[in-house]
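Please treat every number below as a calculation from the coordinates, not as lab data. Computed from a prediction, not measured in an experiment: that's the story for all the values here. Cβ atoms are built from the backbone, for glycine too; each structure is taken alone.
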Structure I
Amino acid sequence: MMRPGLDLRPVPFRKMHGLGNDFVVIDARAGAPRVTPALARALGDRHFGVGFDQLAEILDPDRPDEAARVVFWNPDGGVAGACGNATRCVARLLMEESGADALILRSERGPLACRRRPDGLIEVDMGAPVLDWTAIPLARPADIDALPIEGAPSAVGMGNPHCVFFVDDAEAVALERLGPAVERHPLFPERTNVEFVQVLSPGRIRMRVWERGAGVTLACGSGACAAAVAAARRGLTGRRVEVLLDGGALQIDWRDEGVVMAGPAALVFEGRLSPEFLAGALGAGAPAGAIGAEAPSGALGAGAPSGAGGAA
């Protein structure tokens with residue numbers, strides 16, 4: 001039985017993507033209902049919902065110099081600490097809304113400086129890579145450039161954990177088999193995103209990715225940043241590389257102040273979640289004022305459990 005007072009007003013959303021890494025974007029500013037794990041799971045279903053690699057929820061800013069806060073949700077209902085491609089999509093929307101060519105967003109990762117380049121690509125500074133095993137995090141001390149896992153992968157944090165393998169042929173990797181096994185390796189207590197990287201030249205790499213909480217995706221922004229950092233640390237490339245993903249190319253530049261990523265951000269369509277969908281998705285017992293049946297806690301003061309979720 002549906003709890004009285006449950007808000008079932010139609011919810012506007014946008015469908016966007018960065019190189020095929022696809023997102024639902026919900027604007028929850030100005031007191032609009034919040035996303036919760038129940039809605040994220042229902043909406044993330046590609047057959048019964050809309051489908052996405054991540055859902056980006058836009059919230060009112062806490063600081064006057066920032067445009068908005070952003071929470072990233074995975075299809076499994078968990079929260080992703082970072083999502084570079086979704087950050088670029090949200091930045092594009094808010095730049096178009098404000099007329100600005102640069103702005104700051106805030107995620108669990110911290111402040112993210114974004115700008116629109118003269119060539120039309122959207123750029124975001126993803127911050128400094130996390131290279132301390134305790135903060136990535138790993139379950140025990142280990143050499144982050146040669147983990148004690150078959151294949152001796154690297155570990156890099158970009159607001160979420162990444163396990164980066166260097167291989168001779170990225171196309172030959174059995175991603176659907178190896179990805180989920182490594183994601184849940186006991187060395188990664190919060191699970192991990194998994195990248196398989198082939199070095200093509202000192203300035204170009206090929207990458208395929210299994211995202212924590214999402215599975216195989218066409219692109220992953222934070223994963224591309226992690227792969228670039230891992231390759232540079234091993235001396236395989238310079239600090240500026242082009243990363244070729246299944247969905248296209250990202251430009252990554254590991255600078256002193258942080259890892260800067262640039263790429264396209266596309267708006268596909270706008271729509272509304274119907275009361276019928278919301279009623280079916282939420283089921284019984286959802287709190288009034290929330291779009292979902294479970295109250296989240298922890299992310300940005302109001303999100304979902306820390307450490308649950310994925311990347312991009």
Structure II
Amino acid sequence: MQRKLLFLLILCTTILVGCRDDQFPSIDQHQSFLASMNILEPSMTFYGESGELIAEWKFDKGYSGALIVNNHVLFYGHQLTEADIYELSSGKLVSTIKTGVGSTNAYYDLTYKRVFITNSVRNSVTSFDTQGNKLDECSLGEYPMSMTSNNGLLYVINYKDSKLSIVNIDTMDLHDEWTINESSNGILIVPEKNTVWIGGHGKGNKANRTVDILDLKSGELQHQLDVSIMPVGFSRSEDEIYIINHGSNELHATNLDGQALWNIEIGANPFTVANFNGNVVVAGFDDHKIYILNDQKLIKTIDTGSGPFQLLVREVS
């Protein structure tokens with residue numbers, strides 16, 4: 001009887017320790033994947049090059065976004081005070097970053113090997129090294145969110161403001177500010193054309209229907225591209241740019257100069273588009289599906305987690 005009781009105590013202790021061990025199914029370091037960050041019931045689902053499910057990570061925390069950095073993934077949430085870094089090859093939590101409430105986006109600059117997290121409470125962007133150590137912080141406009149970088153400069157859209165902030169990555173000083181439309185969202189730099197593409201929701205009852213193409217050096221408006229309703233996300237291949245319109249459930253493709261090539265109605269309330277394995281991929285937020293297109297045609301539909309808000313890609317050569 002005593003031996004049986006001892007065995008049960010050891011078993012219960014093992015279960016409790018196992019529950020505290022924050023570990024998910026591992027992802028091979030040599031595995032290319034497409035990952036869907038799902039936020040209605042927080043999870044991340046990983047898919048291989050043929051669209052097969054590799055793994056699913058389900059979370060107790062209310063993560064609202066993620067960032068892939070080589071063999072690691074950083075998870076953050078607007079209502080969370082910390083961001084968590086997991087190692088993909090082990091599925092284990094390896095580091096936690098104190099961010100404070102208000103994280104809106106995370107971005108990685110490959111050249112400088114720095115992670116940037118924007119915060120809507122402090123209205124700032126903070127830089128970290130790849131181990132999660134805080135480096136510096138720069139004050140920005142109201143509700144900074146969309147980010148990209150080019151040639152040592154970080155470009156940040158302030159969603160509830162009418163300006164784009166440009167930050168020197170090395171010094172984290174404010175380099176310049178450009179006037180843009182309020183409620184802008186989504187940014188892409190096309191270095192071959194020296195242009196910056198900016199999308200947006202629109203303000204109030206007036207939905208945005210254009211993408212503004214700005215000069216990369218001066219910020220001056222070069223062209224307004226009529227696309228559809230609420231263009232909020234971009235991705236690109238070598239010679240095409242893809243624009244997702246979540247207000248009209250449409251994907252538009254243009255060349256690098258902004259000339260329209262084709263468009264297709266796809267998904268229910270899509271917020272994100274990506275390129276993976278030679279295909280264009282769209283996630284439907286309301287229908288919880290991933291759509292894979294090739295040569296303007298839908299070739300596969302995948303059921304994913306609830307509320308796919310972000311698509312992330314890792315391609316290993």
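Taking helix-only ellipticity at 222 nm (-39500 (n - 2.57) for each DSSP H run of 4 or more, over all residues; to 500) from the coordinates of each of I, II, which one would give -2000?
The structure behind it is II.
Figure out for me which of the structures I, II the number 18.7, 61 belongs to, where Rg and Dmax of the Cα atoms in Å was derived from the coordinates.
I
Computing relative contact order in percent (Cα under 8 Å, 6 or more apart) gives 26 for which of I, II?
Label of the originating structure: I.
Check the numbers for distance in nm of label points 7 Å out along Cα→Cβ at positions 22 and 246 across I, II and tell me which is largest.
II
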